[in-house]
Structure I
Amino acid sequence: MQRREFIQMTAGALAAGALTGCLSHAARREVTPPSSARAPMDAAAFHAARRFAETRFGKIAYVEQGTAQSAALFLHGFPLNSFQWRGALDRLSPYRRCIAADFLGLGYTQVAAGQSVAPDAQVAMLVALLDQLSITTVDLVANDSGGAIAQLLLARHPQRVRTLLLTNCDVENDSPPPAVLPVIAQARAGRFADETFLPQLANKAFARSTQGIGGLCYTYPNHPTDEAIDCYFAPLVSSASRKALTNAYALGLEPNPLAGIESALKRCTVPTRIVWGTGDTIFSPASPDYLARTFAHSRGIRRVEGAKLFFPEEFPDLVAEEARQLWGLA
């Protein structure tokens, strides 16, 4: 089955495809947690740690760990939320004041009435959040559509970004990727939230199967966990207004939000590292090379064999290792 067909069925009936690839034993052995690492927060602890920042965009949900003077900002993928970064926050909080926020329209952020949830609005919201938290500059870590927003934030506010760590994500010539176009069409018809997330909430095994988000976006068949599925999907379908926002987020991925950004990225002086899962069926395998060529201060690419789109959730040790090296702490 072709990639586009698989996504189309995922957006509607969620039936297709086969789980491809797991990390090799060699790739697993290279992941070594730092001595300060501890078991990540479970969902109950994560919910308890959540804070809200009052902004003109709404009440922005975020989790903060660490008290270091320098801050790091973690940008999650679609349709996930800041829970995606729980393991990385645990491991990196000894080195940075770690902030993971929920985007407008996703997770537990409470969006102001009439507020856009398009990428431009997400960038403006993040700047407002950083200002409210008295944070001037950050180390950015991003995944999936969060990677597109990270690039926009860097291009428009380069003085706010100290380093950039990008995992599988949109790039200018692959945004939105062809595989996502059926999702956008489903959202335009007002059916994406209901038809995609309600069946997976009702049947967690189905969500982890080759017919759900697990087979599509996760490397291992035991991911995502039951609590992660609830944490990610329950808020997206909690009311008619939240379903509309979920659909609106998908609609914001088109037209290409990164159109024309390449020249700004080429002028960027921020040290940038790309970590890319080779088992990803959403984004082009050529994209990491495009990013490495585009960023003048690229620190190269680390390819993670067989890892799928949301591998940062499954391999927080690897994310922490790469972040510490990029930050000059390794």
Structure II
Amino acid sequence: MSNQIYEDGFFNEYQKVRYLNTLPTKSRGQAERILSRAKALEIQFQTDLYNFNLDQVEKLFHYMNPSTLTSSKSNFYVVQNYIRWAIKQDLRVGSNGSPQNINPLDLLNTSLYHKNFIDQTKQVLFTKEEVYSMIDRCMNAQDAFPVIGLFEGISGNGYDELLNLNKESLLKDNGLLLHDGGDERFIKVSDKCMGIINEALNQQIYYKKNGNLKETMKSSAEAELESNDYVLKNVKTRSKTSGKADKFLIQRRIASVKEYNQLKVLNPTMIKNSGMLYMAKGFYDRHGELKKEHYDEISDRFGFKQTLNNGKLYYNNHRLKDSFLNVDRLLEVYTQ
């Protein structure tokens, strides 16, 4: 069982494993993570999660400390489904010890309810000014480019649009030809973004720790970058590469930006979402509202795929709207 990756295992492991074995492989990992986290409260309350009352379940949701609506919903669905399974197995019992078929979560599945458990102290969205401030602190254009790129809509599957960008991708008037696997699309970027792209393309030396390497450290403060036509470049090592970097380079670059900006949290999704919110702000400032066509333009810009329904292609924006891409969140972020 893959639950062995959790050092503390599960409370009432036999039943947890029985339940996990009923799940498809793709959803099992998430359920394992949440059921493992529940162990601390199950020990405290001396009962399995499937016997929790509503107050106890909500304590778990707060304990999970989700930072987004999506993660809060995921926690909810895992717990709700686990309790449903236990009811079918006659495992959930009332105070008198007899089977109980009431699931305390079945009437509470609303976005407003899920938002109650989101940790509002975690900043998960940044203003344009905050993103630009992060970038301006970067000594390396190689660090700055993934941030400005994601903020302006360059991403792709496994960050392929960022990683595939090369000298031939740069067109006149700030145009970029982006490649994501076999897919190709064209966008225009800001002067700031294009300036950073050109600087990264021509960068030959990478300055470790943003140029603030401690004097006591024996390693060199500089690293030579590979010479090729890719915008994002690997550091030269003894091992030869194909020239194209992998997705882990994106993660390392953003981790570096997080470190020397002294941020508690920063990841590609936050940067991308912040860029979408800034684009929404432009529509709201001009029109006083956010319409369907505005959401569709944002989805198109940030490379979302369309869904086919009844012979028509459309963007499914509901999750984005519920999570953060709405007027309330926009005003909250941009009026702080």
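Here FRET efficiency 1/(1 + (r/R0)^6) of positions 98 and 242 (r between Cβ atoms, R0 = 41 Å, to 0.05) has been calculated and equals 0.95, so which of I, II was it run on? Working through the options, I get structure I. Assign the value 14.7, calculated as mean projected area of the Cα convex hull in nm², to the correct structure from I, II. It was calculated from structure I. Each of I, II could give mean count of other Cβ atoms within 10 Å over residues 74-81, but the derived value 26.0 comes from I.
Taking mean count of other Cβ atoms within 10 Å over residues 82-89 as the criterion, the top structure among I, II is I, with the largest value.
Comparison across structures I, II (criterion: FRET efficiency 1/(1 + (r/R0)^6) of positions 58 and 282 (r between Cβ atoms, R0 = 30 Å, to 0.05)) gives the highest value for I.
In terms of relative contact order in percent (Cα under 8 Å, 6 or more apart), the structure with the greatest value among I, II is I.
Out of I, II, which structure matches -14000 when helix-only ellipticity at 222 nm (-39500 (n - 2.57) for each DSSP H run of 4 or more, over all residues; to 500) is calculated? Clearly, the read-out refers to II. With distance in nm of label points 7 Å out along Cα→Cβ at positions 154 and 210 computed over the structures I, II, the top value is the one for I, the highest of the group. Between structures I, II, the greatest calculated value of mean count of other Cβ atoms within 10 Å over residues 42-49 is seen in II.
No lab work stands behind these numbers, since they all come straight from the coordinates. Just so we're clear, the structure is a prediction, and the values are computed from it rather than from any experiment. Cβ atoms are built from the backbone, for glycine too; each structure is taken alone.
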